[in-house]
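Several structures are given next for inspection.
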Structure P
C-alpha cells in the first residue's frame, strides 16, 4: 500500500457527481428561502469552476482532504471565499 498518495486516483471520477449534488443542494436551499439568490449564484459559479478544473486535470489535490467532497469544498472556499462557501452547509 502506497503511503501519502491521496486516493491514488480511485475516486476522482466521483468529483463531477459531487459537484452536481452540491449544486442541487444549494439550489434546494435557495428555493426554500435559506440562501439568497446572490449566494446561490456564487456557490454555483464556484462549483462549476471547480468542475472545470477537474475536467482539465488542473485540480490540485491537497494532503488532508479525505475525499473528493472535502477537496471540492476546500477549493470552493478558495474561489468564492470561505464565508460564502460555508453557506453550502446551511439548511
Structure Q
C-alpha cells in the first residue's frame, strides 16, 4: 500500500469513518489534489464473530455504527455529493 501512495494515480488516506469531519476532510483533500473524485473504494467495516445467540447487544451496536453510519451515511453520502457536483 505504501508503494501506491507514491504513485500520483492513487490517493490513499487514513480516516475515521465514524467522524463526519474526518470524511469531509478526506473529500476535500482528494478534490484539492486532483480536482475531482472519479471512484470511491469504500471498504470500511467490521463484524462480530461467534454464534448469533452468544453475541452481546453491545457488540452488535459497535458493529452497526461503523458499518451503517461510517460506511453509508458519512462515507458514501459525502462522496456522492461530490460526484453530483461534477456532472
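Throughout, read-outs are computed from the coordinates displayed, never taken from laboratory work. Not measured: the values here are computed from a predicted model.
Which structure, out of P, Q, was helix-only ellipticity at 222 nm (-39500 (n - 2.57) for each DSSP H run of 4 or more, over all residues; to 500) calculated from, if the result is -11500? It was calculated from structure Q.
Taking 13.5 as the value of Kirkwood radius over Cα pairs in Å derived from one of the structures shown (P, Q), identify that structure. Of the structures listed, the value fits P. Could you tell me which structure in P, Q was used to calculate relative contact order in percent (Cα under 8 Å, 6 or more apart) as 38? Traced to structure P.
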